[in-house]
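So, here come the structures, one by one.
Nothing in this text is a laboratory measurement; each read-out follows from the coordinates by a stated rule. Since this is a predicted model, take the numbers as computed values, not measurements. Cβ atoms are built from the backbone, for glycine too; each structure is taken alone.
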Structure 1
């Protein structure tokens, strides 16, 4: 047999398990709802890290910016810079012995012969220049697309495609179409080119970048990836692509002479999560105009060589009015050239952010579910709620540590959703279940206790002693004289009606005086006063209730006789003494009752009382203190007691007015 406690434990476990599976189903069915939520929580970790430089990843000054900003335009006195400006900057950066200069620009068509030739010549002489190209990105998991674009664009694409090694299905990698490259002569003079196209997540935030795209049957690198691979001397044939897992740069050569493999984690769509190091100002920035004028002074050029030698320089337009602005985890208005710079920085420093695997998250969430189940089973609802809130706070702290300290991206929202769903649903179930139990308990209590006491018991059930205890109480037994023989001549339904009417009237009287209706015994009643609500005048209350019961019995007798119904006379016996009170019975059926010789004496006094009379013991009479008139009947012998018992008869008027004591107690 399952006990109530074991049953509640099973219910709690089932609710937690249902919440666990419900959470997983919800996240599986609605990824477009929940995935952005989790990403936005991780964004808060980025923002927190940005405000505390000690937590941010260290900055490698190998990557720097040369910015075309408002100051550049003012110093060059030209809002629309021509290609001769770029040619001079390319020449100067080449003379400064930079490792690479990447331009976040596309020069899709020729301009004028003089400027174009100047730009092509400077690019060829520098030998370290990279230009961008545009591709329309899609995530189609279809067969390879047919190449499209203009003749020069296709020619450039064919000549610059990468023959990487594949391990797995590449159909999940982003597909590119409609190429818009730098015009062919300039692109051919450059060290290489890469696509600049990036797409924000569903909520408009740029968090990830693709490193490779498919165009037709070929693969092409992003600008940042192309520059980094050349910087680390990794040719395409030394790049192993495992879609959904990693891109490995084999035998990458670092400037410090170390050669090692670099494993870049990517998702199923070929994206790397960018580990943004902080705000735009975190990286070093130089003015485009200052670089432009550097060649005018040899001494200044020497200083620039010391400053930029061996650096990877990203040149971009960040002036007012530039449209290349977007939202990133660390900033709502961030120049998107910084996304490329941060992507290159992430690869060079190896500070990769890795999402926890499904198995790792499942293990964590199973542990959380087990802790929730333990809280639900072992503790009260209030403690369970407080414990769940504390557990959520601990997990949020744990997720923050994983991100800030170990550069893991955990699933934050799903475990919190699991805890919230478990807490709310289980608390709601407990509330409605307890309300139902309270209603059942109320109906049970109302059959035995006064209404005022029922309300107290529902608030504080501990008033009912679960363990037996000894207390001085006053016990009353009543019985209808000759009920069995008198009821034989009447139809059963009339007997039932009369008996129910009688019991209803007697119970109302008992409750009015604060008594506890222990049980119905055939046509008799067993009542006690003084528990569960303690009362010093329990004997007085009990006797006054007995008096009113006799008066009510006379009224019913007159009424029923007029109907040729059941004649009624009752006997009442009362005793005061120390009894055992509490829940008695078996595990299947318990009853809140009283036991002991003093209870037996009350029952014997009832059988010795005259019909229509009230017989009380000496101890009860003593407790009355003269408040109710009695007459001593001397000693009588009762069954089960060796010594004679001194008894008294209560004197009352059958239809008399209520006494002052009755008025006080009933009030």
Structure 2
């Protein structure tokens, strides 16, 4: 009886249509075949579109392939399907913030923090504080200069991101009144009015924006408009807001013709002809209307203008109306070229919105139209740089840094200097890291100079290097063990090769000779073969110690190193820090971080001195006014050995370390 019931229950249960596909997707994911896993998850979503868990798994897989925006959208769908999933909501919010959807991120963090989530609280406060301070600054700028277009626009954008819609609407509208040629502001204004529930006004702004000559603005505005065709009254309200929109007025004129309101249509086309004498379509249509009501005197000059114009199709229609013979040749239709005077505006807007190929196309037209516009050169450099085409980017930055405008020249020079080292075939780096340790009462010094050959598209880069590893004390006497040396006390000259960095990881190997400047009695050799290699990984998160940054951060530096001189031992180092980057002080630009250290070292041979952990607080700072890239650090550490067999020093130790880091690349 019981077995019969189980059979009936199993028969009544609907089979999972996505089970087999998901099984294959997870199998591909375990094998790190991300493309196949993504395809499988997408197929499973089509079969089970309401299952939030599949969306989340797809989003995490997309993140592994670097598809940040696609991952963001999938997390968004997962949150829509399961609004109570705060973990997915947090992932979505962080990705929204990373992809510049600040307003969405702020709203989600605000909602999640109300449940007591401390991470959401901190993230919300970081975003909100930055927006509050920005709004305060730009509000003051607007008070001091009410006609400053940029101040109104920036204030409106910050207010919209903070959901202060009334403030945003006021300043978007003021910015539009100051610069009615910027129809992208109508898109912004319509979006805010729509969010406020001011549907009639939003319709007017979006309708005007949808008839913009800027393709991206028109496309985004059409997406916000209702699916139906606009009414005559809506066209009229849009023209009240944007009276200079010729495309909008022309379309209204044709709509009125469709509705047999020829008087209204004639008024619209008359205004078009008066304000835009080169508009042959308006001239032809007005000429036809005037001719139809018997006004030949008014129609003929207009139709003659059409016949003499460059539009073959319109000229043909005018000939037919006037019963003139058809021209023997017609010029084939050609796509209308971009107006050079508007190309710069289109390029700047495309760059701002991230449409980089369009930005380059329009900015190149603008540059050809005005070869001495250094600001356009600078923007071309940034567009190519964002497309990862650094060869073209550095060429435009090089041109822009010759600008007579000091601000443009300075920005271009900084960009040029940042890119130039990475594009040189010979890449020279130097770093030095002196450090004092109270535990050993000794000053240690580590440094390296390296010249690396970087041929284009080579994944393996040969180099020659010289390392210095030494200290001032030399050795400490340990009972029963005699003198114990604290460093290699050598200059190591080597030839090697390293891989290009991949997600923060680099592999390397080198062979050389260690030149010992202070041989010991137990090891008197001055020249010792030295072979070493390994993998290095470095990654930083959050607000690192760079100009203008403030907030939480985390860093990890990890190395796995094989060294032949230490009994062919392999050592693993992991140095990790997490803490807060403070606001830079006004005096000398003093910029600091407070953090906590978590360090660990282990080795393959199990030697006591190479197996320990340590932790403790630290501070690191730099002077932003100091041109040299120098950082100072102090850490107070408590350590414990992981292996104490043969350890003469005891299981635990304290150490206060102070160091300086200096590096440059050429």
For structures 1, 2, which has the highest computed value of relative contact order in percent (Cα under 8 Å, 6 or more apart)? 1
Out of 1, 2, choose the structure whose coordinates give distance in nm of label points 7 Å out along Cα→Cβ at positions 396 and 572 equal to 4.6 when calculated. 2
Distance in nm of label points 7 Å out along Cα→Cβ at positions 228 and 388 computed as 4.8: which structure among 1, 2? 2
